[in-house]
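Engineer: The structures considered in this document are given below.
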Structure I
């Protein structure tokens, strides 16, 4: 399994951060290359599913994510199936006057040894860049929302 982990400090509460993170209909607004998305209830609660396609380096990948654990304002843990299999962990930690969002992708590519080589040579780097861009886009979107009064 390969692991890609990135984090970002967001000037917003954990509640506001999770409100956007758990709204899968908004994922294409901040995750690069994400196209078609289909959400199945009870998302974001445990058992809910999101099927989507994401395009990266000219390759379109179909992925389905199933919620394994959801803790409001703290954690969204998803199982990934499809072109990538593994887990996506989105964890929120109050920090200073905002929230630290830490994301960990723990995944494997199909294809055994060839998949591992492809991951080492190219895919892990692409996933890391996409995640970094996604987190910066997400941060900008959350921070641009009006604060509750």
Structure II
């Protein structure tokens, strides 16, 4: 099953909203209390979808269907989500490869991400280090950072 990564467009907004909702409710819900998930589902999916053209956003396509998204907003990795039925198949890795390539093209030296508990091991495996951990209300927040290696000339 081939995964194709392409730039996101406004036409992807509806399916991206659904993917973010499903990932929050099915995947992130394992690591967060329902009160946090209930708050996130009210605003986060629409925020991600509405910024597809503002941010440097990508979608992952499998068998002609959008199954994931990931974005770069300046030096910040934002909104990497994969449909629960497609998780664990390297799709987030391919999305992050595209995000990091975009960061290199923009001459970014460092990337940061506000990681969920759920995604912390994924980002750590990609070389992100914890900068700080804290709480936003009852929601744990983990800020991670990574220096981006320059492509060899």
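Taken together, the values in this text are just the output of simple stated rules run on the coordinates, not laboratory data. All figures in this text were calculated on a predicted structure; none of them were measured in a lab.
Engineer: Quick check: 49, 38, 28 is what I get for Cα extents along the principal axes in Å, calculated from one of I, II. Which structure matches? The partial results should precede the final answer.
Structural biologist: Details: I: 53, 30, 23; II: 49, 38, 28.
The read-out comes from structure II.
Engineer: Among the shown structures I, II, from which was the value 29 of relative contact order in percent (Cα under 8 Å, 6 or more apart) calculated?
Structural biologist: Only one of I, II returns 29 for relative contact order in percent (Cα under 8 Å, 6 or more apart), namely I.
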